[in-house]
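Next come the structures, one after another.
Laboratory data are not the source of any read-out in this text; all were calculated from the coordinates shown. Everything numeric here is computed off the predicted structure, so don't read it as measured data. Cβ atoms are built from the backbone, for glycine too; each structure is taken alone.
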Structure I
Amino acid sequence: MGTKVELKNLNSISFVRDGITHEIKRQIAVVEAGGTIVQETRDYDGMTGASQSLRTKEMAHDYRYFPDPDLMPVRVDDAWKQRIGAGCPELPFDRQRRFFETYQLPYTITSVLVWDRPLADYFEETVHHAGVALAQAVGNWIVNDLLRELGAAGGGLAGCRIRPPQLAELVRLIDTGAVLNNAAKEVFVEMFKTGDAPAVIIERKGLKAVPTDTAELEQWCREAIAGNAKAAAEFKGGKDSAINAFKGPVMKASRGKANPKLVDEVLRRLLAGS
């Protein structure tokens, strides 16, 4: 690598940066002028940005280059390294990359999960019961609702009454429309307090979503579309998010009882046919 030159008195990160820059320029200038770089220690002055020679070190032993007599020699072969590697847990960034690829989770969720191994394990066990298609919904419940309740209770995941199969059941019930999202929030809090299964709590509290009459739902959707011609035109023009402008009036008309997935389906069908 060339001749060693040490710089002393680099008392800040900026001095390290500036000292290296200075030394590069100085050595280039010496070589280009026909000089020779000598092995030495130089004093760097961060205020002036210059250095000066303190002492030369012509032999390697001046730098104490010799084996430490208190350290036994260690020989590491590839087989040993492979055995150690095989026994190591998945590293956080590797797990985050896998969560991106396998579950299509956004950074906002993975960045919370992967740095807490028990929490990430909890997530994967829940997804195992709920299904990969519901992975993002599972992640949202864990990162937002579960961590909020754990923080308020001052407890840890080990003592949590909601186990992965129960959370997976709640997510599936929401997905099928058996319980609406707002009611599911209430169910979740009760699950956290009691450890009861979501279906039991839904039945006990009368929170099961009431099936909406199809004709009535269609009428509400027609009225919402007729009341917002601008949003209808934007949706037909390719702005998919414009459909959300109709959902609020429909949910209000149904007093919050309509299945959001069914509302979306009916709205899209009516907008496509109008």
Structure II
Amino acid sequence: MHPTTHPTMRLPEDSSLARVQRAFAAHLRDPATCPPPADVAPRRMRVYRELVYANVESLLASNFPVLRSVLGDASWHAMVRDFLVRHAAKTPLFPRLALELLAYLDGERARLPEEPPYLRELARYEWLETELRLAEVEPDPTGVALDGDLLAGVPVLSPVVRWLRAEWPVHRVGAAFRPTTPPDQPSCLVVCRDPDLEVRFMEVTATTLRLLEGIAAAPEATGRAHLEQLARESGRDGDLPHFLEAGRRVLEELRARGVLLGAR
């Protein structure tokens, strides 16, 4: 959101036009403390201020509707204004402004007076939907047996799958549920984009999430190898046949939900 110029058209830092541009942008971001350029009519400046804020606020609200509702008007607008004042975005692309809000929440932000303790996790959860909607990759079934053996073969993850391990049950947060203490166990959430471009969320066990992490980390290993490793990690290798059979059912369910494409 800091103004950028084309590399071949960069203005000298001490030029009068560059100084006007910096003052103009600073005022748009922080009108409370940065005066407007003296040679811009107040009415025009007000239009620019309102357009910039309204566009940024509207885009963020559309990407974080639950966060917007949980914070309420005053805290939400305070956060958006602080975001404009403090955060130097790395991308000029408006659709990726939501990702910049996550960077702001992880970094230089000012804490809100009564912000919920799950604010950052909720924002990251809501971003996953936007991330998958923006993803330009499509599942490629080339070389994948869609009904292949997921134990003997190599499970293939869909490229439009993400997951999140959250201390708070952010998938349940809303008008009727605003927790004040975290549960004993974290929430393990998987997000997948289906062939109709709909983004779907599912809650899984910690063991299932660890299985997905293993598949992502070792994409050439068979399903059986992943499950054997998981059994050793969890101390459940004493009854390996039972564990493998339960694991097969989990893999089949993940394929049915589009998380896995099939096997190689």
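Among the shown structures I, II, from which was the value 21.7 of Kirkwood radius over Cα pairs in Å calculated?
This value belongs to structure II.
With Cα extents along the principal axes in Å, for residues 175-238 alone derived from the coordinates and found to be 48, 25, 17, which of I, II does the value describe?
It traces back to I.
Using the calculated result 0.40 for FRET efficiency 1/(1 + (r/R0)^6) of positions 47 and 71 (r between Cβ atoms, R0 = 25 Å, to 0.05), pick out the matching structure from I, II.
Considering all the candidates, the number was obtained from II.
Of the structures I, II, report the one carrying the highest value of distance in nm of label points 7 Å out along Cα→Cβ at positions 31 and 191.
That would be structure I.
On relative contact order in percent (Cα under 8 Å, 6 or more apart), which of the structures labelled I, II is highest?
II
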